[in-house]
Each structure stands twice: as C-alpha cells, then as structure tokens.
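Input: structures, listed below.
Every read-out reported here was derived from the displayed coordinates using simple, explicitly stated rules and does not represent laboratory data. From a predicted model like this one, the values you see are computed outputs, not experimental measurements. Cβ atoms are built from the backbone, for glycine too; each structure is taken alone.
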Structure 1
Amino acid sequence: MKFRRSERLVDMTTYLLEHPRQLIPLTYFAERYSSAKSSISEDLGILKETFEHRGIGTLQTIPGAAGGVKFFVKVSDEESKPFVQQLCEMIAKPDRLLPGGYLYLTDILGNPSIVQKAGRIIASAYAASSIDVVMTVATKGIPLAYAVASQLNVPVVIVRRDSKVTEGPTVSINYVSGSTKRIQPMVLSKRSLAEGSKVLIVDDFMKAGGTVMGMKSLLEEFKAIVAGIAVLVEAEKIEERLVDEYISLIQLSDVDVREKRINVKEGNYFLKKGRGK
C-alpha cells in the first residue's frame, strides 16, 4: 500500500515519539511505506525541523549501512519555564503543608498530565546520556520515574523498604535518613539490575538526601553507576546536604509552619540541565 506524504509524516511522528533513543533504520520506514529512501530522508528532514521548532525534540541521523535515525526528547525553556512556574503556584498553597516541613504532593503525582510533562522535562536533561535504567524508591516517586523512563526508553527499577516473595533473592542495606537520622532498610531484587548498569535516580522530594544516598550505596552493591540524580522538589535550607550533583524542578525555599506559608521557586534545572548530557 502506497502512503501519501501527509500519511507518512503522521505515522512516522507517532512511531518516533513512541520509540525514543531507538535506532530505526531508514529501510524500516522505506518498507513500511513502500517509499524510496530519498523520500524518507526528505520526510525526516521535515520532522526534524518541526520537532526542533516546536520544542518537541530532535532527530539524529546516523549514516552508513548500519545507520538510521534516533529521536531524542528535548523540551525548550519556553515550554518548561511556564510549566515549572505553574507547579510552583500549585505547591505554594498553604494546605499542602505537612508536619516536619514536608509537602502533600499526592494529587500532583497522581495527575497524568502533570507527571508526563515533568517526566519529559527531566528526561530532556538526560536524553543524550548513556542511561540503562531509571531507579526510584517506593512509593510516591514511582509515577514520575515511569514518566521519565518512557521518554528515555529504559526500564524502571523500584527500591522497596522490605522484601517481597515475588521478587526472589534480594540485596538489602541499611541507610541513615538525612532528615530524621533514623536507620532504615532498603531492598532491591538481585534480578532487577545488571552489573555495570548506568542508573538515573529519580525521586519526588529530597530533603537532606539520605534516601538518595541510600540508593547510591545500594547501587555500589550491584557495581552499577550513578548516571544522574533528578528530583521534582528539593528543600533548600538544609544544614547538611548529603547530595551535591542533582537537578530539581522546584525548590522549597522557606516554610513557616505557624503562619502556614510556603515559599517555592524554580529549582536548579535551568542551571544544571546541561550536566546531564
């Protein structure tokens, strides 16, 4: 069946967006649409220009017999800044304040539209990085981790507080919470992670960074590599931050429990996102 160009462009767009960072040979598209490679190359040129102009992403063409095209998500500042500002306004509502300076984020993390946008923005910072797995800790960080992983086309590994029979043999460590200073367990199935895997750690909220440090220690047991750390919200005024290199979308700058006031601003994402590449 012969496809018109308009049909090819729609179908190619859908396919590329559903297969980020995957090398797709030009012969695949040529056979899929019964079209010449020259026509496919022209189509990809149109898509590349449109993707970059609209802030959707970019296409990388790899020449040679084993070459093809890859789609990388890339969110422009023009798109991400208004979204982050909208998140700041949502998070600054006084009724989100919980004991201990924590925030109620369940409704945000349960909103598919918000989580998918946040996932695209975080993934944009690491799209060109060599990442094999996204890791998070149960439970609230799971939706965000999956949103990021879907844009990077990699699996998700979930660290738990206790072992599950269905996960088989596990590796367990004890870590010290950075904020409460309590010793807590952290467990991961031995089958979850291959030795030498490059891992992006994703979490919903970081205070002192004890949980993230725990995940880093757990990765050492698997001889895996930390490729990056990304959080949705970080608490700013922490006496002893256990983690240095990370990106955040939102920064919780000040909390007044008595006055029920929450001051938030954009995180360090726009300053540090280049380091993820």
Structure 2
Amino acid sequence: MVKFLKNAFTLAETLIVLVIIGVVVIFMLVTIKPDNTVLRMQYHKAYYALATAAYNIYERALDENKTMYEDQELCKYLEYYINNTAGENACSASYVAMNGASFPEDSIQFIASNGMIFYMSKSFKTNYFEKEQTHRVIWVDINGERRPGTAVWNEKKPADIVAFDITDTGEVVPLGYPKVDVRYIGAKVVYPNDKISAVTSFYRAQTMAFGNNQYEYEPFSYNYDQTNAEFNNGVLKIGTVYTEKEKSPQAEECVNAGDEVFPGCSVDIVR
C-alpha cells in the first residue's frame, strides 16, 4: 500500500503569517499615505516648536536691546531652542526660493531631533501699517525624509513641507494652504464676551474675527497670501476660488466702532 504524505501549515502557522502580512500592509499604508491624524499631529508639533522658539528668541533679543534676528543669526537660535541633532548642514547659507518649488539638500538649515527638516527663505520686508516690518519664512518638512517631500498642495494629497512666518514681535503665523485645510489645523474665534466659536479653518476664523481688516498688533489678522507680491506664482498663494469658498462674513460682535487699533475678537489655533 502506497502512502501519500501531505505537507500543510497548521492553523497557528497560518495565523502567524496573516498577522505578519497585516503588519507589513499597515506599515506600507502609513509610509505611503499618512492619515489625517498623523498629518495634524506633525503640523502641530512643528508649529508649537517654532512658536516656543520664536518667543524665546524675541525675549533674548529684547534683553540684548536688539530687534528680532534674521537669516543666519535667527537660524542659530532656532537650532538652539528646537533641540536639533547635530549635522553637517546646520545653518546653511543657502536659502530656498519663496515660491517653494524645490528644497535642495544643501539648503537644509538643520534637522530636529524628531526628524523634521527645517529650511528658510531670505527674510523680506513690507510696509504695512505705514512702517517697515520684516518677515522670516521658515519651511518645515514635517515628516522628515519620508515622501513626498513637497510643498505643492492639492485637495487629495496635502503637502508635507509647510511654511510659517516669524514676525518682528516673535509671533508665528501659518502660511499657505494649511490655513484653509482643516487636515492641518483648526481654529476658533474668541469673542469679547469670552464666547468661543466652533472649530473651523484658520482662514474662515480670520474672516469671522477680522473681516478684511489687518491689525498691527494682531498677527493672526495678517493675510499675506492674498495681499503680498512675494507669494505670487508660488505654493503660498492660496487660490481665489478656494478662499472665496472658505470666506465667512465678519461676526457682528467682532466689528469695531471707529478706528480702533485692536480688533474686537481674536483667533486661537486648536488641534
């Protein structure tokens, strides 16, 4: 009598293989297309790291009877306060163009200890409010060396390189499409009676709080994307169609009487 030997996996072995395949698939999905929660967490980490560093740098400048630092001097202090890992590209003298078209390796200013990559554009000046102001655009690749490594945004695939403006008073203002895309940030309007609005996009909260006005002492009222020529033909210029879709009328409680220099409402960034 001939006996046939059957080689087969046991149930335990099959389950182990399926678990391994599942882990690999999840890893690939996260690597190729981070979900919205991860994107938002990364954006907030970058924003708050910059905001904390900029506050400390501004206080340091005041202690030294100086104005806010720019370019390489600013980079040196950002590197110090953001707790970066030492690297050969620390505070490069090479800057990326304001159009955000490319981010060459030799333009890396420093790499943070959490892997985020920091770039800078050359500071530029404006004459809003009848006085000269300097703006410092910092670009952050919020997922480090992982793809896609681009500042070009579209509705299906948000950019992973994002930009912020550091003002003369050490305020950090979000720039570009994260202002209208709630996958990055949300914002609330704070009314004079301490009532707070529901979470909405940063751009919509801006219009609800400030209308079309900009206030010297309220950096969150600044709307460079639509008013400054530096952003034309670049990734920081938000399309008119999109901003019109995001617009809301100014809230009645926020309308100032007369020519007050301070707005009636403010905007808070939230998760």
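Kindly point out which one of 1, 2 the value 43, 35, 28 was derived from, the read-out being Cα extents along the principal axes in Å, for residues 123-242 alone.
Details: 1: 36, 35, 24; 2: 43, 35, 28.
Computing Cα extents along the principal axes in Å, for residues 123-242 alone on every structure in 1, 2 gives 43, 35, 28 only for 2.
Across the set 1, 2, mean count of other Cβ atoms within 10 Å over residues 211-218 reaches its highest value in structure 1.
When distance in nm of label points 7 Å out along Cα→Cβ at positions 115 and 219 is calculated, the result is 2.2; to which of the structures 1, 2 does this value belong? It was calculated from structure 1.
Quick check for you: by distance in nm of label points 7 Å out along Cα→Cβ at positions 147 and 251, which of 1, 2 is greatest?
Details: 1: 2.1; 2: 4.3.
Result for distance in nm of label points 7 Å out along Cα→Cβ at positions 147 and 251 over 1, 2: largest is 2.
When FRET efficiency 1/(1 + (r/R0)^6) of positions 83 and 187 (r between Cβ atoms, R0 = 41 Å, to 0.05) is calculated for each of 1, 2, the greatest value falls to 2.
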